[in-house]
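Once you scroll down, you'll see the structures, which are given as structure tokens.
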Structure P
Amino acid sequence: MTNGPTSHRFVSQRLHLHYVDWGNPDAPLLLLVHGGKDHCRSWDWVAEALSEDYHVIAPDLRGHGDSAWSPSGDYTMAAMVYDLAQLIHQLGEPPVNIIAHSLGGNIALRYTGLYPEMVRRLVAIEGLGPSPRMLEEFAKKSLQDRWREWIDDKRAAAGRTPRKYENLEAAYLRMKQENGYLSEEQARHLTRQGISQNEDGTYSWKFDNYVRFMHPVDLSAEDISALWSNIACPTLLMYGADSWASNPERDGRVEAFKDARVVEYDNAAHWLHHDQFDRFVADMKNFL
């Protein structure tokens, strides 16, 4: 690992949000957008590998990493798509390339459907959101029940303090439990970058607990599919064979895209860019 990137701030909807810049400003812009309960430094290995050829920017989503928490607990997809649009607007270097993971992929896909002219290449790692089967189960609950459950969950979260770990080693073991594919080096780096020390000496993850809760109201599946169909750039949809996520080639969602290819990695789960790093970087260099 090199000395790493520089930290910067931008303002979106009155929130001060954080991103890191890996330099090389004369090269084409490449955004790396992390997933839920993660942080921008999760991309460090990928960013370092690609920063010779690209101007790599990696933001922290609102409520994550070193970005501000929303005072109102607003972590809707609409708010986060706006944040991404604001970052790209302020950077002023379109069209951009985007590699995005999980929640970040969902955000990036929607943004690209809204502004197809702004994106040159798009990679979404398990970023299509809940599978059709999960959405069917979600839809079985009435809107009233979904909304009440969301209110109850957020109210309960407001009464809980973030989980505390006695030391970094305990947090590291939790990180390894979450993703058994991680090497010790990866897990320790992700832990160091994703945690803050509390006043009492314990440690807690940086993300806001409110980011855990799926908003009861979102775009319809038809509207989301229409956004995907509006994407004009070549798109790579990536999946780990050992992940819980549903492969869009098998569940039919890839049919909504004009120019998308699905790639599945063996011996990889949800964080396939960590699990099969060398293959992932080679694929990114070829695709971009």
Structure Q
Amino acid sequence: MAGGKASPTSHSYYSQRMKLHYLDWGNEDAPPLLLVHGNRDHCHNWDWVAQELRDEYHIIAPDFRGHGDSQWVYGSAYRHTEYVYDLAQLIYQQNLAPLHVIAHSLGGGVALRYAGIYPENIKRMIVIEGTGGPPAMYQQQPVHERMRHWIEQTREMAGRLPKRYESLEEAYQRMQEANKHLRSDQARHLTVHGSNQNEDGTYSWKFDNYTHVMAPYDMSVEQTRELWARIDKPVLLVSGRESWFQHGNREDPTQFFQNARHVIVENAGHWVQHDQLDQFIGLTREFFAE
């Protein structure tokens, strides 16, 4: 980040005996704001948003299990249900409720489920392209077919080694390939915080490869929407016009909420908070102030 700006402090908490990591941006007397990242991202994805809002809120940004500086899962699959528990534990242990939430992608789906379970703990929510879900939610497959697919996919993942990059520069180039909207400084910042150096001097991403494989069963689409319908606080759904999320080809998600509206941001992809930061901060301040 640019010189002279605030830096967060790193902390740990426990969820199902796992040691998980989060950033605390200080300002403890201000209203709490939870920032929840997406799949194979990490808490530093929110650094630019946090810098803009840290004087107005007490900002907490966690790393999900298997991501960033949190522990990986061994002997189990990654599921939205466990991610929900991780959020529930952080909010409970740090006494954050009621709180504001901004969540992206996977984090959005998880945060919406949490909000449906504990609507009394939410003030307002902004969700960036988080109304999708694991493909299994939408598939009507015979049990044996779904289980075979998951077993074979997991077995295949067992033989997949983390990608190694010869240098941080090579990893940075891959980061920019993944999101053409990123500025050079953003891509470098995310690369530095999202990778570890291996013993042989190469670099690999911090996330667990097994996060590519979601559990074969979790909540159904219908059950997920039942939770959305329980959220009685205002929800702002945000999409990028140039995103692969294909908002135009999906059902209007606002119909499943008591009080939601949907905003599409021009010249932005899936990571709206990176691609159009100033516009996103403006939307956030306006929505939270209503």
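Please treat every number below as a calculation from the coordinates, not as lab data. Computed from a predicted structure; not experimentally measured. Cβ atoms are built from the backbone, for glycine too; each structure is taken alone.
What to note about this one:
- Distance in nm of label points 7 Å out along Cα→Cβ at positions 24 and 72 - highest-scoring structure of P, Q: P
- In terms of FRET efficiency 1/(1 + (r/R0)^6) of positions 16 and 224 (r between Cβ atoms, R0 = 30 Å, to 0.05), the structure with the greatest value among P, Q is Q.
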